[in-house]
Structure 1
Amino acid sequence: MLIFERIREELSHGKTVRTAIDEGFRHAMSAIVDSNVSTALTAAVLYQYGTGPVRGFAVTLLAGIAASMITAIFVVRTFYMIWLNRSSEAQTTLSI
């Protein structure tokens, strides 16, 4: 995942675990939003010009994009922060 790669890069630059997670999410955000907006525009075109099953696919695609963005950005980051606050060894090392 792109977010994990960004976190690895920040850790290799010598940043703390919490800072690496924050920076990793911030730097990956533009690429995640860009790719999902492009896919959402494609789904909108499919919905506009499609009929029947194609429109259904477009709606399902948009729902999947929304669920994926919410999960990738908010849920994963929240779980990381909860884990980081509970784990004493995570303050110095992170295995991704």
Structure 2
Amino acid sequence: MALGMPGARQDSHFGKRDFRVGSRIFLTLPEPGRAVCKLTPDQQAMLLETEPGLAAAVPGGWGAKGWTSLYFDGAERATVGHIVEIAWRNVAPRTLRDGGSARH
């Protein structure tokens, strides 16, 4: 899903798989069944309210900045795809974002 976003590539962050646009990380896979997504604090608050049990703020300062754990095992594929797209949009340059998302 993450690699389907325009300009996305796979790399590594502290030995864990991550996905980026340029040098900016929008998603990491720290452990099986969990992704960490780059959301804004407002996006995180909305997700926690609308999808209880699917997500949690990362503990500490990173979570306060919007970094969010997404527990995707058993989650609706469309919901996870939407969250991945939001995280991608948060780091993608305008030229990629304005070109449209991977999901029209």
Structure 3
Amino acid sequence: MSKQAIGILETKGLTALIQGTDAMLKAANVELTGPMKGVGSALVSAIVTGDVAAVKAAIEAGSETAGRYGEVVSAHVIARPHEDTESIVPGAKTAVKRAAK
């Protein structure tokens, strides 16, 4: 079984996030876990899951691309997340379990 990870890309502005998400999905074998989330003040985020190396590559590509279109607030990878952590990330628990099969 490959080790799983969660990657989070947060930007200020939707255009940057869409461009970054597109780059993440093209760069590596990762899955977008659910709808993009906004938290106000133009902050939006997208979450991907996959094996650790793929998520790291995706987050790197996504943050670099998003930075050309707007401001990257945060780009982070959580390798082998605890199942309780997965429960608070929208869609992550289902995606990680599906990928582990």
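Only the coordinates and a few stated rules stand behind these numbers; no lab work does. These figures come from a predicted structure and were not determined experimentally.
One of 1, 2, 3 was used to compute Cα extents along the principal axes in Å, and the answer was 33, 31, 25. Which one was it?
2
Work out which structure the value -26000 belongs to, where helix-only ellipticity at 222 nm (-39500 (n - 2.57) for each DSSP H run of 4 or more, over all residues; to 500) was derived from one of 1, 2, 3.
Computing helix-only ellipticity at 222 nm (-39500 (n - 2.57) for each DSSP H run of 4 or more, over all residues; to 500) on every structure in 1, 2, 3 gives -26000 only for 1.
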